[in-house]
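Structures given as structure tokens follow.
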Structure I
Amino acid sequence: MIEINGLVKRYGDRLAVDHLSCSVRAGEVFGLLGPNGAGKTTTISILATLLPFDEGEVTIGGYDLRREAERVKPLIGLVPQELALYPTLSAWDNLAFFGRIYGLRGSRLRERIAAVLDLVGLRDRAGDAVRTFSGGMKRRLNLAAGLIHQPRVLFLDEPTVGVDPQSRNFIFEHVARLKAEGVSIIYTTHYMEEAERLCDRVAIMDAGRILALGTVKELLDLLGGGVIYAGLDAEALEALLPHVRSLPRVKAASLQDGRLKIEAHEVRTALLELIELSNAQHLPLRSLAVLEPNLESVFLHLTGKRLRD
């Protein structure tokens, strides 16, 4: 459904999107996972035809994004991070406005408004001004606006930021429902638990680049059994490193930022082996940190920083 090859977006000397390449299948939930400033929203804005790009090729639904943007627009729906609603208008009138932009008229427009209001549980508030809605209700109406024209591709940019747990679960349920209906969804988030729960495949982004891409299981396999960071005195680090590399549960060991970084097959067993080794060598450990496999640990392993940094 989406093919991206060598996508580049520059702001002066800064590369906001750095030669990004990936594809999204029909009916797939594809996650863009990364911290604020990673380039997720810029990528979404380009795919949604809101921003021009400097290099690369993009096709959506078989149409070239640069040359055939007008054919792409009816295929896509965008639910932006910032609410895109008119607060003085009612929920119904907001949806009528967006529906008309997509060419809906008359009974077809009324049917779609009623359908998406039912979908997001706001039928009983259809005539109320949006300014009277809670944050979660506004998020749900924002989602309805993105679905009014039944897009084949839906971009959800940080859709759960600032919402209550009930509305968050509501969004999760509807992502699963839309996927079952064959809608392709690109879902950006910096919450790794959302990506683990919702996404078929995940691209881990930082500084405009994709660092790793695959299913959640494939990404967790990058970490193996886990990673141990051990702090020792500088002399002790050099002395202990060759012994650590020979431990049976250790895949690899290296020095990183003044600490010993150990990639392990079985992290808890490797941790016990490390403690026993340091005691036997009379080289005291000053600090220990253990990363067991999850997407945040994978991100920290790849970048050296946490998702929310």
Structure II
Amino acid sequence: MLTFDQYLTPATLKEALEMLQGVPGARIVAGATDLLPWAREGRAGDVHLSALVDVSQLAELRGVSLANGRIRMGAGTTIAAFVNDPLLRAQAPVLARCAVWFADDQIREQATVGGNLINASPAGDSQPALLVTNTHVTLARLENGGILERTVPLSEFILGPGQTVRKPLEIMTRLELDAVPEYGAAFEKVGHRRSMVISTVCLAALVRLDEAGGRIDDVRIAIGAVGPVPERLDDVEDLLSGRVPTSANLREASRLAVERVRSRSRKDYRREVLVNFVERALVAAIGTAGLAIERMPKEAGSA
């Protein structure tokens, strides 16, 4: 059971930071889709907090905009917005592909992208999709009476299960990520249905073809749930960048992923799934980028 002494509802970011600083042991809450299950009997036992600071209505944590090829998204943006927001749907469709696998409709309407990252679950579905879009997160804190911000690449933000570089008195305010409308996108997640499944393996892929449409101009692929932190598959990206995609070289690239599995449980299963998912996601992303698999050269190195 979760209990608390105070439930605070700041009107501004500065008020929220002052409350966080002024009440030792206070905890930020937005969608509460992770906090409440965590505090439920059988997960964390009885949890008592000095205060909950509800930041769900703060204007500084809301809104989506586009400038100079980068999307700015408030940390309070819900996962549902990945599908429902026209700008996100057009400029970063990989997020929508991720969102359909995220819990169910009700939870997507409550869960925030900032909360999903700060909780740093190894099975966090949004993490691979945000990694392939080169996401940076901004954290704010009070200093000398004013708000001081710092920005951290998402690749450096998550340190391990439940661990991030966020300091106790900081609030994540926004994310900035690449707009990728010209990329083919894919998202894969193991599970028997599209919702309410905790990831055993998940990954996101982006592929951009060159102007002729025959070679891979840029490829990005990131994985989650197979180790303590999500990560980009740099070796897979390096192998395929600049190459003509073929069944053979996609298979070769996918096999590089096998050693990335560092989970202690179901290791062999995760390895098999991951290798197959990498290949399938690459095929799907290349297809949505404009080159169907049946049009790919059959032999490696074909032009």
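No value in this document is a laboratory result; all are computed from the given coordinates. If you're wondering where the values come from, they're calculated on a predicted model, not measured in any experiment. Cβ atoms are built from the backbone, for glycine too; each structure is taken alone.
When relative contact order in percent (Cα under 8 Å, 6 or more apart) is computed for each of I, II, which one produces 20?
I
Supply the structure label, taken from I, II, corresponding to helix-only ellipticity at 222 nm (-39500 (n - 2.57) for each DSSP H run of 4 or more, over all residues; to 500) with the calculated value -8000.
The read-out was computed on structure II.
Identify the structure, out of I, II, from whose coordinates distance in nm of label points 7 Å out along Cα→Cβ at positions 274 and 290 was calculated to give 1.0.
I
If distance in nm of label points 7 Å out along Cα→Cβ at positions 186 and 282 comes out at 0.9 when worked out from the coordinates, which of I, II was used?
II
Compare FRET efficiency 1/(1 + (r/R0)^6) of positions 10 and 90 (r between Cβ atoms, R0 = 30 Å, to 0.05) across structures I, II and report the one with the greatest value.
II
Which structure, out of I, II, was Cα extents along the principal axes in Å calculated from, if the result is 81, 42, 34?
It must be structure I, since only it matches.
Of structures I, II, which gives 0.50 when FRET efficiency 1/(1 + (r/R0)^6) of positions 34 and 210 (r between Cβ atoms, R0 = 41 Å, to 0.05) is computed from the coordinates?
II
Taking mean count of other Cβ atoms within 10 Å over residues 154-161 from the coordinates of each of I, II, which one would give 17.1?
Structure II accounts for this read-out.
Computing mean count of other Cβ atoms within 10 Å over residues 138-145 for each of I, II, which one ends up highest?
The maximum falls on structure I.
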